[in-house]
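Each structure below is given as structure tokens.
Throughout, read-outs are computed from the coordinates displayed, never taken from laboratory work. No experiment lies behind these values; they were computed from the predicted model shown. Cβ atoms are built from the backbone, for glycine too; each structure is taken alone.
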Structure 1
Amino acid sequence: MSLTAQILSQLPGTLETLRRADLLWQSYRDSSLPVVTVIQESPELLTQPDWDVIICGGTLGILIGAALAERGWRVALLERGRLRGRDQEWNISRQELQVLVELGLLSDAQLEQAIVTEYNPARLSFHKGIELCVENVLNVGVDPVFLLEALKEKFLAAGGHLVEQAAFETATLHSNGVSIQTNSGSFRARLLLDAMGHFSPIVRQARQGQRPDAVCLVVGSCAQGYAANQTGDLFASFTPIQDQRQYFWEAFPARDGRTTYLFTYLDADPSHPSLEALFEEYLHLLPDYQGVSLDQLQFQRALFGFFPCYRQPLKLSWNRMLAVGDSSGNQSPLSFGGFGAMIRHLRRLTNGTEAALQADLLDAQNLSLLQPYQPSLAVTWLFQRAMSVGVNQNLAPNQINELLSGVFGQMDELGDAVLKPFLQDVVQFPALTQTMLRVAITHPGLVLRVLPQVGVVTLLEWLGHYLLLATYTGLYRAGRRIQPWMQSLSASDHYRFERWLEAWQYGSGQDYHG
């Protein structure tokens, strides 16, 4: 029996869940994922909608649902199971959470109650390379159970309608609304928000079998039995490339133990490992990583998943539908999306959705402005590519570690204003330019080795995104200057200007506040 089977058999149902996830991952690798048809269009008018907005997917949908309900919109939230957070904390930075208070979703006291772990410092460390520490980056753990319960109470008190055990089945689009069919009944609304995540059936229909441009595989656990340790690892490696993969690690203190993750970046080639095989690697490497033997650990839960990434955010071609959160594909290829990405865009999505409802601009073209192209995310594809190994590539065993040591070493010398935003998936033109120039000057050999690894096409694409990052930086500054004169525009033109302004702001990383 494998180590994975031995340990996960102690956690009821976990091994079976891992193998179900593996079947899905296998379907991505061999391109056998069925294309579903869940969205249809009808020329008939819909009976007066009962809701302004229906949100499918409650775990993260409750965030924007509560924000919209608090502003007086009629919102229904459909969740396929029970709306309850998982036991594992969500790690994030404290300042990012302030948006929940600013939007009136939590009180200061509730926010403090939601934060159940906090640690400093966090470490970055690379095999045979640098080791450095930062403070106040992804260093708090939020209790999802408490947070979702508090948001649910706020949502219901504001007039929101929650329907649990309501799994999305189909939606029919009409000129004046959308009707949603679930296993527990049908609902009518002016607008449908898809918050069902990477594997949403709506996303599957929209993607039409498109292979992801990259995938992040993640496995891990929360366990007791480690030595007392109130520090964390944000980004660490202690091995060279092996089996065409570079392994990276994270570690965080948790309420009931210590959480550790192993993750790796790759494509969807059939030769890549299953999640179960990767979990076996994790268990073999964990003792060396944390300086502990497996028989000392009491595993509380296992963590695993895979996250498909696409180079462009998903533009739904249908009217009256908007993908939010992981459904939108609008997250960095370096991170896992989820809670952190939703929090970052919560104010923008709330304001934009409200403006679209107010002006009745619910067609696909206007709604697509809420999920714009962002060069600040697009430039990170080069970094993701530089941290992965092609199936037939032959790289020096420590090439990726040496590159990361060089890059993060220069960022550290440039200071927190450069390093901290990048660690929170925010890329800004001045910081990126300084870093790249310094790396090219101090480590020219590294740069020359990376060029054939990433390829000329990827490099040229990156250069285009880099130039647009500079352009968006200037456009946002100019847009802010003329913003006061835009108030006299028509409702539709004002909506579009504000969405462009937000695209320039987020697309240049100028939404970041350290």
Structure 2
Amino acid sequence: MNLITQILSQMPQDVLSGLRRADQLWQDLRLGKTQGESVVKECKEILTDLEWDVVISGGTLGILIGAALQRRGIKVALLERGILRGREQEWNISRQELKVFLDLDLLTEEELAQAIATEYNPARVSFYQGQEIWVKDVLNIGVDPVFLLATLKKKFLEAGGKLLEKTPFNTTYLHPNGVCVQAGKNKLNARLFIDAMGNFSPLTQQARKGGKPEGVCLVVGSCAQGYQFNDTGDLIVSFTPIQNQCQYFWEAFPARDGRTTYLFTYLDAHQSRPSLEFLLAEYLRLLPEYQKVELAQLKFERFLFGFFPSYRQSPLRLSLDRVLQVGDSCGGQSPVSFGGFGAMVRHLQRLTLGIDEALKVDLLSHEALSLLQPYQPNISVTWLFQRTMSVRVEQQISPNQINDLMSGVFAVMEQLGDDVLQPFLQDVIQFPALSKTLPLVKPGLVLPIIPQVGVPLLADWLIHYFNLGLYSGLYPLGKLLSPLVEKLSPAQQYYYHRWLDAWKYGSGGDYHGS
């Protein structure tokens, strides 16, 4: 019996089977076997009964936007293939990002306080053979998903929303004046269908046609009791050179019932990449050195594992009228983040107001809806960062090249101050901060990444970097024109607001600090 089988067999749930199911999905992705069946069909008949304004499929994160829309008077039906409830493991986020729940009247101050399960300070950034950096108030809040989703679920239903649990999505039929969503034995007619089913949404699989992602973040971890020190966190730490053509990064933070630790690595979807089971074995091998603890001292509460694919062609363009993808379904998250909760919260207000406006002016064509998932240069520039933290299967680079580069970059950002460092750690890239940082990084650290990432990617990055600067200038200019917008038609105002949002979020202008 190997170490994984020995430890996981002691858990109350069948964790090993779940791990191997996830590994099968990961293998299918590497082999290009993820192309799904056609789940979108066109019909020429006019729908006579549009009972709902919006049907959302994917309840775990769909409830966030569903509750926000329903509380604005929009009639929403929400589909969830299982029971809508939060997982036990907290979602980590920064405090200022939670303000959106107050702004959208989704939570009261008291409810928001109750939703916060843990809070810690400070957090560490450290790389092998480099210096340690400590920061405060960055991703240091642990939100209780069980309480949060139960509260939003209750408010959604009280506002008149319809929740269909144990109701998996089957097919969407596109009609000239609406959509008919078939889910199990249910048929729901609505003006708009929102796909919040995540990376493996059947609509996404159909559109991607089995294409491999250019980047993947592979993650394993656990929550356990028995750690001697549990007052601080790690945002990103490495203490080994490149191993198995992977640079291992670690994350840790206090949890309500112990300490959560993750091992993650950036790679591509090459067939020879390691399995999640292999990475979990590496996690258990290295965890004692990382946390200065023996495995025998730990009582494991749960294990966590998964993978997060990223595509250069993002956000995904479906070219379907009356269909909008949100969250990981459209691939709009940064390739260096895990996506999910944090990405949804960051864009929750933008999406809520935009969908509301689109419904009011009846701008539900794919051209109009595509502006709700615009190109964002501050996300596109992170592709270069993802590539500098990964190694191709056949590539040979210095064992500590990634650590040296990361250590050098973060040392410069620490020198420049929190205005530069904190947004970057929250995956918000801003043109002024990036332009201050890059010239100060030692050329000896930068030059080796050119053969590592390749000239085409570097040239592509320069285009996104230029656009990041352009959007940074367009956003304040667009705000100055706001008084003139009231004279425009409602449809013209919709387009103006969407472009202003694109410039704002695409330049990191939505970041307000801690």
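Largest in distance in nm of label points 7 Å out along Cα→Cβ at positions 140 and 492 among the labelled structures 1, 2 is structure 2. Figure out for me which of the structures 1, 2 the number 1.3 belongs to, where distance in nm of label points 7 Å out along Cα→Cβ at positions 388 and 420 was derived from the coordinates. This value belongs to structure 2.
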